[in-house]
Structure formats: structure tokens, C-alpha cells
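Please find the structures below.
What follows is calculated from the coordinates using simple rules that are stated; it is not laboratory data. In this text the structure is predicted, and so the values were computed from the model without any measurement. Cβ atoms are built from the backbone, for glycine too; each structure is taken alone.
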Structure 1
Amino acid sequence: MPPEALPWRDRLIQVWEQYPAATDWHESFRLAALVRLDRRAERLPEWLTEARRARDLVGYDRHLHLAALAGWRPRPGDAPPHMGSAGVAQAWVRFWGKRYRTPDSGLEGLIATAALLHLAEAGWLPSGPSPERLREEFRRRVQQWPAFYHKGSVLRMVLGSVPAGSTTPEQQRQEIAAWLELTRKNVHWGKREAVWDMLTAWQREGVLECCGGSLAPDLARALEWEGYGDVLIAMAGYVPGLAEVRADPEAMRAIIARWEALSRSDNGRIRQAAWVARWNLRRAGVLTAEE
């Protein structure tokens, strides 16, 4: 994180700490923000207490609470639990490991896989599954999970916590291509929304530009048929880099034209997505002065 961003991060932490969470639902979203903003291992006792409290919740509230906490990633340089006295850290690893190993654990197992992926990539699982295996298994669990509307926010929260893998450019392109298979028309719209949300975040972070990949062709094709406003909102987060624009100008023109058409939709949610998308294309310098 650049130094000039640190005061804003600290201010966000302060605001979320004071957020009046009146329900378990609000508390889960408050925790989701805090575990991503404040990655210090010193806060693990607090997160572990919350994770254990989730066992007293049921159904959606339980899964949302666990999904929020699963987003915690150790900071680079934080000592793994096998190095020295770190009882709480070891308990954190055991908590997620137990849920990961539970047969037929469904959504809870998917959430635990994401939590363990974060720990494995930080070197906290020396004798556990590798990051590569967990990434592949996480994608497989998302693919196999039968999405339901009322659990959509859980899936978005989990996928939103997963950064792109720090592998070779070729492996990154393969991973992105595999995730794009979950944006096809025959996939439940709730999964399409969560996956587009994750992939456009990776794209904004420059991951695709670094590995020589592009979302433009797939985005152009999907815009021809996608009709769910929430999915389009996720797709609208696409902010292309200069390399992407130059690499596939035909797909870029198709994207611009389709968003322009959708900006005149009778559906307010679709219009909102289209105007967000057009603004992001304007930020990227893709739109001409006339457009």
C-alpha cells in the first residue's frame, strides 16, 4: 500500500470500528471490512472469538459471519504459527482446517478453503495443502456449489477476498480462463455476478496487464446476452488498461456500443450499471469526445 494511502486506511478502520451494527447481518459486513483493512496478527484473538461465536448462529447468518472472517490474510512478514509461541494463530489454523476436512460441508467447506488459501499463501500451512491445490479446489467448490439467491452475498464476500495468485504469467492466464468458464450463460446468475466482481477487481489491480491477459473479448460476448442488473453492475467495474485497449480494439468498440445501448434501458438497475461502465471507460480514456 502506498504511504499516502495509509492515513485513509487508518481512518476507514476507525469508522468501521464505530459502525453501529444493529444486527448479525450488519456485524458480518463490519467484520468483513475490518479483517481486510487491519491484517495485523495481533487482532487474531478477536477474530477467533468471532469465528467461534458463528457456531451459535444458523443458516445464512452463520455463513455470512464465517465468510467475513475467512477474508483475513496475514501481512507479509508476519511469523507463521509454527515459528515460536503462537497459540492463537495455531487455533485459527485448526478452526478452518476442521471445517475444510468435514465431509459434505457444502458452503462452509468452500468458505474454509478460501480461509486456508490465504494462510497457505502466507506460509502458515507448512504441512498442509499447497496454495496451488487450494486455488484449484476453491474454484472447483464454487463450480459445484448450487447457488441460491439468498446466499449470493456470501459467495460475493468470499470471492471478493481472494487475490490473484502470485504465479507465472502463463499460470495466471490459465486461472483466469478457468474462472471465465463460470461467467457463461448456463451458470447461475449469482455465480456470474460474484466471478465478474472478482475478475474485474483483479483487472483494476493490473493483474491481467502483467500476465498479458484480457477480459475484453469475454466481456464483449457476455454483454450480448446478459440481462441481470446485478451481474451487469459487477461487469461495470471493468476499467481497461492501455495495453488491453490496443490489443483488441474491435472488442473494445463492441463493449462501448453495448453499454451505450444499455444506458437507454427501461430497467433502472441496468441503466445504473451502464452509466457506471461508461464512466469507467471514460476514466480509462477509451471513449471519444463525441461518445
Structure 2
Amino acid sequence: MNKKEVIHMQGVTNALLNMILVSIPEETVITIITLIFLKRFDLLDIRMWRQNLKYFAIPILPVVIIINLFRYIIIIPRPFMSLSALVLMNILFIYMTTKSSYIKTNKKIIFRIIIFTILSFVIVGLVETFYYPITMMMLHKNMDFFDNNIIYNFFISLPGRIIEICLISFILMKRNSQIQISLFNTIIKNRFFTISFIFIMSFSLLIIVYMAKVIIVDDILAHLHLIDQLFINILVMTTPIILITWFLIFINYLLTKEKQIQQNYENLVMQDDVIPDVED
């Protein structure tokens, strides 16, 4: 094979690997966030995942293909690639809504789909804007390096996916709770929860500040292999988010259980009160 064919084959290989490792998870997250905004929790029911899989494929697969086609084979500037993906996903979401719902799609529904799809793109973009520049500064690499090294691109995408999964898990946990509880009010009013939350927030902040100092100022990563640098980066970026998310989920679980026990007891007392006395 000549040099041109080798470059083309390398582009195809990178596109396929990036689809599987990076693009499909990213577009899946965008799809889930959009469905949450649209309140299409029927499509997020884990018990119906086999039936819903075909609906998820409608917006995800074509967008994944077009993004990687434009990134690795028909190379176009990143802003045009992102705009093309956004327009295509809007069209596909409208089609998916038509196929997955008995409700007739009207202008109001189409407008909501467009707004929420854009908002989902913005949220994922903001998460990536938060950690991508920091990571590249820590590792002394640019975006072109990661685009052409898919395994490294997968690892650098992990903090964003973990942060987004934590956010989605918390929202769905609150949505699926049989008893709705105000976590903020509970944490403020309960001294133990307040102290625990302050401790976790302070501990998380200390981790970030300390690691920023030793990584950016002392440059301790310079002598490590790149894969080790990425692993440390993932831990630094995600540990605070994971701690806070699981703390909130744990509190919600405890309070929900407590409320359920209290309600069951009250129902039992009410049943005892309404049972008429049986005369001998």
C-alpha cells in the first residue's frame, strides 16, 4: 500500500475505535439527558431496555458515524462538525419521538425537543470544557494528540463520562423515589448530615488544591508514563464528584426507608382504628 492508502486506513481504524470507545458513550449520555428534560422516563426504564434499545439507536448511531467520518476521513473544522451533529441529532430526536409515542408530534413538542437537545449538548460541552483544558495542561498535550491516539482519548474522556453518570444517577434516583424528599432542607436541618456534608466538601476541595499544587506547580507527573498520568488525572477529577454524589444518594436512601417505615406504621395504626369492635 502507498502512503495515501496507509493514512486512509489509519483514519478508518481511528474512526471505528473512537466510535466504540468515545462517541457512543458520549452520545448516549446526551440522549439520556435530553430524554430526562423531555420527561420520557418510559424510554429510560431499565426493565424495558431491550424494547427501548432500538429507539436509542435512532439518534445515537447516525450522529456517531457522521462525527467520526468528519473527524478522521472527510476532515472538516471541529465547529462545523459539532454543528452538523447537533442539527442531525435534532432531526433524529423528532423522528424518534414520533416512532416511540402515540402522541402526535406538533410544533410545541418539536420546539421542546430542539431546545432540550441543544441544552444537553451545552451541558456535556461545559463538563468537557471544565476538565479537558486542565487535563491537557497537566499532561502537556494538545487535542490533536488525543484525536490520533484513541486509547488515550478514551481515558481522557472518562472523567466527563463519570461526572455525567453521577449526575444522571442522582436525577433518576430522585425521580424513581416513591417518597420525594428535599435533600437540601434535610442536610441543613440535621446536624450530623450538615457536618458530614461539610467534611466531604472540605475533603474534596483539599484533594483538588493539593493535587493541583503537586501536579501543576511541582510537576510530579513529568517522570511517569502517560497512562499513569491519565489514571491520576481521572482520580483527581472524579473522586470529589463521586464522594458527593454517593453521599447524597445514601442520605436519600436512608430518609426514604425511614419515611416508608413511618408511613407503614401510620397505615397500620389507621387500619386498627377503623376495625369495628366485634360484639360477643
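Of structures 1, 2, which gives 0.90 when FRET efficiency 1/(1 + (r/R0)^6) of positions 66 and 202 (r between Cβ atoms, R0 = 35 Å, to 0.05) is computed from the coordinates?
Only structure 1 yields this read-out.
Suppose helix-only ellipticity at 222 nm (-39500 (n - 2.57) for each DSSP H run of 4 or more, over all residues; to 500) works out to -19500; of 1, 2, which structure was it derived from?
1
Identify the structure, out of 1, 2, from whose coordinates mean count of other Cβ atoms within 10 Å over residues 18-25 was calculated to give 10.8.
1
Taking log10 I(q)/I(0) by the Debye sum over Cα atoms at q = 0.10, 0.12, 0.15, 0.16 Å⁻¹ from the coordinates of each of 1, 2, which one would give -0.70, -0.94, -1.25, -1.32?
Value -0.70, -0.94, -1.25, -1.32 for log10 I(q)/I(0) by the Debye sum over Cα atoms at q = 0.10, 0.12, 0.15, 0.16 Å⁻¹ corresponds to 2 out of 1, 2.
On FRET efficiency 1/(1 + (r/R0)^6) of positions 234 and 258 (r between Cβ atoms, R0 = 41 Å, to 0.05), which of the structures labelled 1, 2 is highest? Walk me through the numbers before you get to the answer.
Values: 1: 1.00; 2: 0.70.
By FRET efficiency 1/(1 + (r/R0)^6) of positions 234 and 258 (r between Cβ atoms, R0 = 41 Å, to 0.05), the leading structure of 1, 2 is 1.
Figure out for me which of the structures 1, 2 the number 20 belongs to, where relative contact order in percent (Cα under 8 Å, 6 or more apart) was derived from the coordinates.
Corresponding structure: 2.
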